[in-house]
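These notes open a run of structures that come right after.
Laboratory data are not the source of any read-out in this text; all were calculated from the coordinates shown. Here the structure is a predicted model, which means the values were calculated and not measured. Cβ atoms are built from the backbone, for glycine too; each structure is taken alone.
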Structure I
Amino acid sequence: MNGFRFIREKSNFSRNALADRMGVTRQTVTYWEQGIRKPNKKHLEWLANFYGIEEKWFGELSDDDLKILKEKKMYRHYDGDKEYFSFIPEADGWSEISVLCGELEDMIDERYANTIKKKKDFMHYIEKFLQYDGENKACLFDKITVAERGMRDIKSFITLMDTVQWVGTEGSYLKVPFRYEIKTALYAMMIASGQYSIDDIKSMYAMDFEEDGLHIDDEYMNELIEVMRRHWTENKNGEISRIEGIRKKLKKK
């Protein structure tokens, strides 16, 4: 078994992507994997440093070697939005996810299948969100209004995600903590609305409240809940009064 190919595939790099990273051609990578050529000393040193494993693992591997390699832990990393795996743990450990090298393919296949399903469900939800859900005999104007409002709401969230990307220009590691800032505000608003309790949110989004690594700051969220609940109650009561006033005037006419 060609160790270079095995590690490259497990690390979630295509031939093109790894070739670009190393400053070589895709054909060179193909030659290495097919055994037509071998990486020189400089390339072996680069591979060993990048993946955090001895140079010997990038040559031809026996069945026993492969068995040992499959038992080694690989860790998830990000380069911008690119997810890849190496044998080097995260320096700060805040987003450390590890898996045995031999299990990576099954894990990625399972995640991919789950992601495709979630994407389909999400797109179905978006389509439903943009549809008028009132009476069947709604006029075209109502349908247009609902669709336009829905698209404006969705655009607001897209702009929010663009802001996350902008924050990442200062350092990609800042995007995750900024997402937690956004989530904290969203969860606080959901609770302040009265539809959900704190326990509901913690059950629905349990991973965001785990103490290991970055997580939602409970104290900060509780402060936001109080401010948002007070502000929403005032706005809600004011709007109810306004509509009731309009209805009374219409009745008099």
Structure II
Amino acid sequence: MKLRAEPLRDVPLSLDMTSRNAGAAPARGLKFETRQLCRAVGAKRLVDDVSVAVEPGEVLAVVGASGAGKSSFLRLLNRLDEPTGGTVMIDGADYRAIAPPDLRRRVGMVMQTAYLFAGSVAANIAFGPRQRGEHMSPEQIDSLLARVGLPGTATRDVSRLSGGEAQRVSLARTLANAPAALLLDEPTSALDETSARAIEELIRDIIRERAMTCVIVTHNRPQAERIAARTMVMESGRLVAIGPTQEVLNAG
């Protein structure tokens, strides 16, 4: 698995702006509702008039052929890309009214490649809360790392992590922001089968524990069946089918 290390851009931490809740589970998941969501680049419509609702605590899988618009759709849900038409409602409010940094804290994302900052595992975990002036104690970091199956690794340099370990750190870094929703873009496709199943089981357990809303893009249909109760199929940027996972995947 490719591990991309980037410089860690630090900001001063105010000693009176600590938080006991960094990394804590949110009270509940949030509701997504896309309304005629579109994303066009030039003449190409990457996402074309997609309207779908994802209920709090629901896991929705997004499947389709390569180039169908799955990842483009996912990136619109937390404004990594901007829609060129339509919008996304979060708990009934237009998400364009939410500052992007706050939106991305509430709607965390784990990608196929673990993009970690150069430095220690602990520094990566604490990065998000630190940007908001919140302090994660060593005990909080150790607890989060233990939950993702990496106890005792806080001081390890990320350059020494395996692909599966790097993806666990990426997940822990996202969870440190206590998101109410999780976007997963092919989170296991770059891993070997053993590591992929372990990460999949970890993600499934954490989603259930925290009652998180989750949208997962996957090319792995058995994975969709194991994780998601409902699945949507995309084709040429459009939503062409949606319903119970077994029913949708076995149609036709």
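Observations
- Computed over structures I, II, relative contact order in percent (Cα under 8 Å, 6 or more apart) reaches its largest value in II.
- The greatest value of distance in nm of label points 7 Å out along Cα→Cβ at positions 86 and 142 among structures I, II is that of I.
- Given 26.3, 91 for Rg and Dmax of the Cα atoms in Å, calculated: source structure among I, II: I
- Origin of the value -9000, where helix-only ellipticity at 222 nm (-39500 (n - 2.57) for each DSSP H run of 4 or more, over all residues; to 500) was derived from one of I, II: II
- At a computed 13.8 (mean count of other Cβ atoms within 10 Å over residues 198-205), which of I, II: I
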